[in-house]
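There are structures below to look over.
What follows draws every value from the coordinates through simple rules; no lab data is involved. Fair warning: this is a prediction, and the values are worked out from it, not measured in the lab. Cβ atoms are built from the backbone, for glycine too; each structure is taken alone.
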Structure 1
Amino acid sequence: MIFSYLELILIIFICTLIVFLYQKYIVFKNITKDHHQNFTYKEFILPVGGYLLITSIIVLNFSNINLEFIYLLLIFIVGALSDLKKFNSPKYRLFVQSALILLFVYQFQIELTLTRLQFLDSLLENIYFNVFFVSFCILIVINGTNFIDGLNGLVLIYYLCISLIILNSGLEIQLFGNENFLSQLAAMLLCLLLLNNFNKLYLGDSGSYLIGFLFAIILLKIYLSNQYISPFFIILLLWYPCFENLFSIIRKYRYKKSPIKPDTNHLHQLLFYYLNKKIKFKNKLICNNFSSAVINFYNLVIFLLGFNQLTKTNVQVVLILFNILIYLIIYSKLFKFRYKNFKKVNFFY
């Protein structure tokens, strides 16, 4: 194995222990669920996925703890306070996220110098634009990951697929001072997936923010260490959360709705509604997991196609555009199916 069996046992132990502690001493006891969280399941599920993830990361990398891990912890805390309803304002959360990411990018000098788009490469020569652009990209991934976190396993399987593809790619990987970091992370995601699929926990904002931030940084570092690959392959791997974020902002803004407040008209929610009505599952949990599997199976096929053409930008761009087209077509059909009995309904909300 890439990492030891002892590490895997430790990850499983940490996950089991934290779930037990949070079930026995529930800090979320008096917190009500948001409307969008009730869409697929009515009962309250502990949003402690982020707690398991950050604890496992710190324990397994204790000897390598540095300032990068402090930023991981701060991003987690922003999400944890949101889950606890102590930081309810989406605007303030976005501001704090932006400030943390800008500081992180500037402090660790994460710079993009080659995007294979001449006009953008010229703009990136300016250090301030470079910091802003990289920070904006990370911010989109973080919040896009949170946007797609509405079905069991959707986020976890999505990023698990990315992890396995990178681990089998032969690309140079050195992350957070630990050459086994990505394989450890994949094991953590797998443990969380098993618990999530049986409704033992949800990721919560703490988990989705942390995973989005981690993979944005990981994929940036992988590209910067392997610039012979097309940067659009990295975009392809992150296309779904990024496009979900941008599309949701556009459709809400068009009808003067807050672009950062949650709703139940994301693609995964519309698919869940469609499959639940058409197939007549015995319970919503099965439909929930199946809907997530459908989306991730599609993305896995796309990832594999892109992986076979790592260096070819034209192929990656075609795949990204194809994804967007398929998304828009399917979204339109699913939206019309859900609201077919309503005479007046805004397509974008």
Structure 2
Amino acid sequence: MGGNALKHTITERKTTEEFNRIANEIIRILKKELRTDIHIVECYRKKQTHGDMDVLIKIDHDLHNRNINLVNFIKEYFSPNEIYNNNGVISFDVDQFQIDFIPVKESHWEGTKVWTSFDPTGNLMGKIAHKFGLKYAPEGLLYPFRNFNGRLSQNIFISDDNYKIFEFLGFDYNRYLKGFDTLEEIFDYVINSKYFDSDMFDLKNLNQKDRKRNRKRKTYNQFIEYIKVNNINKKYEFKHKYEYIVDIDKFFTESKLIQKLEELKIKDSINQESNKKFNGRLVMEKYPDLKGKELGNLMSNFMKSFDDFKEYTINHTSEQIMEQFDEFYYYGYKKGD
């Protein structure tokens, strides 16, 4: 994606007429041979030239069971000069033009079609979702739950209903479905969200990882420039992310967000207590020679030796656990050297 994946093949931008010609030929082959849904990621209608083509391929039950290797499929039917596989996105050339095949799970099909189309809408909507403590992704709307260490524990699924997702984030989904003639129309669509705040998109207000990623995205930078040139200075005062939990739970009742958060908090509390009683620091204090992979493997094997290690830690003190570890270390590990 982005038109720069192929490093050893000369590619060129194509006019919309050429783009459509190549798209029709690719769709014809894919539908005939793969027998699944195919979707060309949409862009604004008056776009004159294109740097690449993103092709979504639905991996339904039948296609999955046929176990088709897409790289071999591309070689057989398109005979490209180059193929590059980047985390499942397969880029190759057709008529000096980069094509990106993007396999999509059947359960994520509708959400992915919407999230990827009319760039940079999905990315910009994601910035607004973040203000509510949510993540907007191809699979839908998610609530990232972080454990006591501040690490992402799991993404709680909220919804994949596009109508509801757009409404919650302040967008008109029916308007979105009509498409856009120009890039400026896409920008105006995002700006018209009732939750739009000019400052939230400024690169200096993004975290380091997000700033680095978006600095390379042409359409994102064009959006920033559009805001500046048109002197758009809309403000929206967001509450703290945690204050939106009740709102999310009420709007997406099927998500049972509050119930799931309570369950995860209980589980996290148990994990935290277990971690206090048995961790790498305690082991290294007693056995300073144990480090790195050796330490990790030994601790993992010790924990697996119990039917339920978490329950064991709840009912025993740290001293008792370490005594048990001493026996495991000596009789099950050290003595075998």
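Summary of values
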item: Structure responsible for 0.05, with FRET efficiency 1/(1 + (r/R0)^6) of positions 60 and 316 (r between Cβ atoms, R0 = 30 Å, to 0.05) calculated and labels 1, 2 on offer; result: 2
item: When distance in nm of label points 7 Å out along Cα→Cβ at positions 284 and 300 is computed for each of 1, 2, the largest belongs to; result: 1
item: Given -14500 for helix-only ellipticity at 222 nm (-39500 (n - 2.57) for each DSSP H run of 4 or more, over all residues; to 500), calculated: source structure among 1, 2; result: 2
item: Among 1, 2, structure where relative contact order in percent (Cα under 8 Å, 6 or more apart) as derived comes to 12; result: 2
item: Given 25.5, 74 for Rg and Dmax of the Cα atoms in Å, calculated: source structure among 1, 2; result: 2
item: Comparison of 1, 2 by FRET efficiency 1/(1 + (r/R0)^6) of positions 100 and 268 (r between Cβ atoms, R0 = 30 Å, to 0.05) - largest value held by; result: 1
